[in-house]
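Just below sit the structures, each encoded as structure tokens.
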Structure I
Amino acid sequence: MTNFFLITLLIIAILFILYIRYFLVILLTPKRLTLAQKMLDHHPEKAIQILSRILATDRGNPHANWIMAHLYLKKKQYVLAEMYLHDILHYSSSFREITEQEIRETLAHIYYKMGDMQKALAQYYLLRKHNTLSVKGMKNAIRILVENNDLISAKKLLLQAIEAFEDDGELYYLYGLLEFRKGDFKAAETQLRLASKMYVSPEVDFLLGKTYFITKKFSQALEHLQKLPEEYLRSSEVEGLVGQSFYYLKNYSSAIRTLEELTNRLKQKNKKNSFLADVMYILGCAYEASGNIKKAMKLWTIIQVNFPFNQMAKEKIYFYTRVVTKKKLQEFILSPFGNFIKISEKLIDVMDYSLKEQIYEDEKNLDYLCIYRKDLHPFFHYLVHITRQTAIIDVEYINKKLLLLSRFRAKYLIIVAPYLSDTGIQYAQKNSIFLYDYQIFLKSKLL
């Protein structure tokens, strides 16, 4: 009996000690949590030790689990971070300081980082079902949907978000991104311009710059691209867009400077890919436009050697080595626009045409409505097209010009171009179309 009494007393004493110990642990937990948080940045391993001791006696402690989850998230150990967040959900019957919304949105972020988009979306949809999805969560869900090309679901959620948070500019940026992905660049521009008034972010300027570039609004593209911070401007894509915008705006010196820097950096990184070939090709075109055929040819030759399937460089080399080899003709092709017009109109006069009206002009093309002075029917109109583009004139090109005849009530088509295809010449002969190569300028003694 005495032994039984002593054993019972011993058990009670042990339980009392354990209870006191547990009580002290619980009592000291807030201080330990505060200490662990202070150590996170400079002594993360000590913080883990303190938190591990707390969780050894209180597995479901939401604060310790929350700190551990973020600590491992920062270390990119996503599986461990996920485990601690699930422990909060499993052991906590109610959520006070750390809400279920915060936990599930953090889980969604972890799944996104792990590349499991469906699990990430599942967390957002669960919160949405309970009407606890924050606007930040909505934005993240929309970004994932757009990234995965589920544009219908993205737009549905986006419109709901805009209805609830109509003054949030980032939502209009996401709308612009969605339209950009769809290929509706006009709609993308509208939404992005709206976003730029409410949402100050480099991603707005970047996407708006790309949109303007695609729609050939190069001045506006430059305006937004050059506003980007240094880390954006040093990216190959942005620098390429800036260089090409300068080129299409005929600011060849700036185009050359920008594209030379980009080419050198890509070469240093040993990035011999199609992007480098495209950059070098445009750089060559900038050299060509500024009158330096020698430098342009050197670049195009490098492209042909390293990227034999690049057709554009091959055509440029063929043009200058086989088609237009005389220096006078090359200089005329690259001469100022005013000179191109002046010589072209002199040629029209030499060919016995009277210029009635200029109906189109751009840097490389001129269209005139003329009357042939030797024609027995002086009321017949001739459409004279003079081009200095280096691309080959083929049947497709001729047919596009033929469409202009009925529009301007012209009877005949005359084309003067440096590079005529054999099929184009044959097609012209069968259809009463007059084709002339650039030798006519030399024969007429205009160059």
Structure II
Amino acid sequence: MLCLLLALSAFILKSAGFRFLGENAHPLSLVILLQILFFTLPGTIAIGVLDFPMSFDMDMDISQSAKEYAVISTILSIILFFLGLAFLFKSRILSPLYYRAQDEKISTLKWLTFVSLIILAIKLASISEIPLLLAFSGDIVAAGEAKVRILTNQEGITVFGLNYIFRSFTSYVYLASVMLLSYDPKNSVKRAIFIANIPLALINSLYDIQKFTIVLLVVSTFWLFYIRGGRAKYLIRGGLLGFGLSAVMFVITLGYEFDMALVQDTLLRIFAGQNEGMFYIYQFLTPDEKYLWLGMPLAGLFGLQQIDPAAEVVQILFPTAGDAWLNANTYYLAHAWTIFGTWSIILGPLFVLFNITVVLNIARPFVAKNPTIYYPVIFWLIIRVPIVNNYSDFLWFKVVLDFAINFGFVFVVDYLSRSNFAIQQPEKK
């Protein structure tokens, strides 16, 4: 019954004017397809309904009631999310985003690429040990510990505001070069800019040995070519390459061998592994206001302790796991449940929708005026919203803050590049 309601809500969303697939598909469609319908829903049903085995045989410790609640609450939250989006599109609070190439913006993209190089160099220089290099040297444990230091802001660019720019800038500049090339692949200048951005994007995605960023970037590359003309072959290529990169990252970061076990474990981690943390949380934690303060800006000034439920449950279940295991992957609703209890089924999607609505409406006039530069920014920031990570970014409107800071920075770089270009032009007589 719930699956039928889910299908009906998706149909209602499509009927409201939302483009899931095809030319000019909305950026949110990739979030829905990848993070919700691919990473979240299949694994939730596999574990909760089909009794799919979990890592370390933890499925034996998850009660049937916890499994049922996980499945029901997840599907209900997705239905409410779809219906909320349908209302927003039908009432024209949200509208489609269109991309068009602007050759006159190539000079700006050159500037953005140069700034991307500087940002990446500063980012790498701020780290004492680069996890990827440690992994290549064979020291998997040290690589994992270095990764945790970066993710917990013990190293790297940790200045509030700047950290948002350093996290995303290189990725969306690369995507800007992809989009421009997709409209004119034979243009030598556009091809050169694209090639220059490839190593920057690869290093930025791989240096901290996180698998999600590189997979998302690769899938996004083929997705952008797909929405240019609606040819499904790009989706197939992107999916296969993304899967292959996931397998390679398991070899590099976890010491796997290239065999059939690698394929099996990669599939297990992509589907079931992305959702195991949700079942841990529902079974072993209880809602408490102490989880409310995670991610709250300036929480430290008020003496409010930041407790991540996805990290706490790992410490409870695996006390000897070590520092390299930072947290358990989970659908955002489980984190919301630790704060609001069953009300999270409503409040969870509500906060997600509010953040997305604010971001898309502020971005709309910028994208309409200068899509070459601003469409890739909003595209990247939308597709990486933490649906399969944590809820605090939505609760404390950090998704909006992330967007505002990055858009502001790109606006400044764009303005300076245009000013410099104007100065260099000879005065007409």
Legend entry - Origin of the value 5, where relative contact order in percent (Cα under 8 Å, 6 or more apart) was derived from one of I, II: I
Inset, instruction - Assign the value 140, 47, 36, calculated as Cα extents along the principal axes in Å, to the correct structure from I, II. - result: I
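If you rank structures I, II by distance in nm of label points 7 Å out along Cα→Cβ at positions 340 and 372, which sits at the top with the largest value?
Largest value of distance in nm of label points 7 Å out along Cα→Cβ at positions 340 and 372: II.
A short reminder: the numbers here are calculations on the coordinates, not readings from a lab. This structure is a prediction, so every number in the text was calculated from the model and none was measured. Cβ atoms are built from the backbone, for glycine too; each structure is taken alone.
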